[in-house]
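Listed below are the structures to be examined.
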Structure I
Amino acid sequence: MTAVPHGAEIRLGVESGEDLTGEQFKFVKKNSSGKLVKIAAATDKPFGVLQDNDVVSGRIGEVVILGPTYLSANGQISEDDLVGPSADGQADPKVPGTDTTEYVAGRALEAATAASQQIIAVVNCITPHRAA
C-alpha cells in the first residue's frame, strides 16, 4: 500500500452528533444540526471521510473533504473505480447510469478484494454528484 501524502488534502474539524468509534476511514454525513453522524443509507450525501477512530458524541472529529485519504472498502473495488458510500459508510463502486440515486464522492487509487480492507482514494465531498 502506498502512503497517503499529507498536506495535499483539505481537512475540517466538526463536532460529532453521535458515537463514531470504529468509523475511521468511512464516509460520514452531517445531521440537521450540522454535526457528524454515520452514513445510514447508500443514498446519503457524504460530508467527508472520518480520520479519527475514537470520536464520541460532542467531540470534534477530523474529516477529509477533498484530496487523498484512506478508505475502508465495503468489498471488491477495482483500481480507478468511482466510489461513494455504501449503507454502512464504507466505500463501494458506483456505476454511472446504474447507481443513479447514490453519490459518487471519489476515485479508488488502489484495489480492494475484501470488506474492511483499507485502500487509498482521492475524494471530493465538497461537490459529490449522483451516479446518473
Structure II
Amino acid sequence: MRNNKSGFTLIELIMVVVILAILAVAALPKYFDLSNNAKTSAEQGAVGGVRAGIATFYANACAGGTCAYPAALDAANVAACAAGNPCFGNVMSQAVTSGWTKASATTWTGPAGTTYTYTANAGTFQ
C-alpha cells in the first residue's frame, strides 16, 4: 500500500518564514526615514512658493513701471512662524504658519533644518 500525502513539511514552512523575515528586515529602514523625507519635501515646496512669489512681485512691479524686488518677505518677528507670526506674507497669499523659524530680518530656517537667506537687491532666496 502506498501512502500519498501531499503538503509541506515543517522544515519547508520554517524556511519560508525565515526568508520572509529577512526580506522584512531589509525593507524596514526605508520606511523609518519617511518623516525626514516629508519634512524635506514640505520645505522644498515652501521654498518654491517663496521664490515664485518673489518673481511674481517683481513682474507686477515691472508692469507698474518700476522693476523692484520686495524689500522684505514678511513683517514677522524673529521667532517661530505661527498663526500670530506668519512668515513670507509679502510674497505668498497663504503665509507659512508652522515648521519655519525666522532667525533674522533676512534669514529663515526650514523644518528640515536648512537655513535660507533673502537678498533683496538680487531677489534671491537661498
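Please state which of the structures I, II yields 14.1 when Kirkwood radius over Cα pairs in Å is computed from it.
Working: I: 14.1; II: 18.2.
Structure I accounts for this read-out.
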* Structure fact -> Value 24, 10, 8 of semi-axes √(5λ) of the Cα gyration tensor in Å, for residues 50-105 alone was derived from the coordinates of, among I, II, structure II
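Of structures I, II, which gives 3.9 when distance in nm of label points 7 Å out along Cα→Cβ at positions 58 and 114 is computed from the coordinates?
I
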* Origin of the value 3.3, where distance in nm of label points 7 Å out along Cα→Cβ at positions 26 and 42 was derived from one of I, II -> II
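When you work out relative contact order in percent (Cα under 8 Å, 6 or more apart) for each of the structures I, II, which one comes out largest?
Working: I: 26; II: 18.
If we compare relative contact order in percent (Cα under 8 Å, 6 or more apart) over I, II, the biggest value is for I.
When mean projected area of the Cα convex hull in nm², for residues 18-73 alone is calculated for each of the structures I, II, which structure yields the highest value?
On the way: I: 3.8; II: 5.1.
Structure II gives the largest value of mean projected area of the Cα convex hull in nm², for residues 18-73 alone among I, II.
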* To do: Kindly point out which one of I, II the value 0 was derived from, the read-out being helix-only ellipticity at 222 nm (-39500 (n - 2.57) for each DSSP H run of 4 or more, over all residues; to 500).
  => I
* Structure fact -> One of I, II was used to calculate distance in nm of label points 7 Å out along Cα→Cβ at positions 10 and 98, yielding 5.3; that structure is II
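Read-outs throughout are calculated quantities, based only on the coordinates presented, and are distinct from any laboratory measurement. Bear in mind the structure is a predicted one, so any value in this text is a computation, not a measurement. Cβ atoms are built from the backbone, for glycine too; each structure is taken alone.
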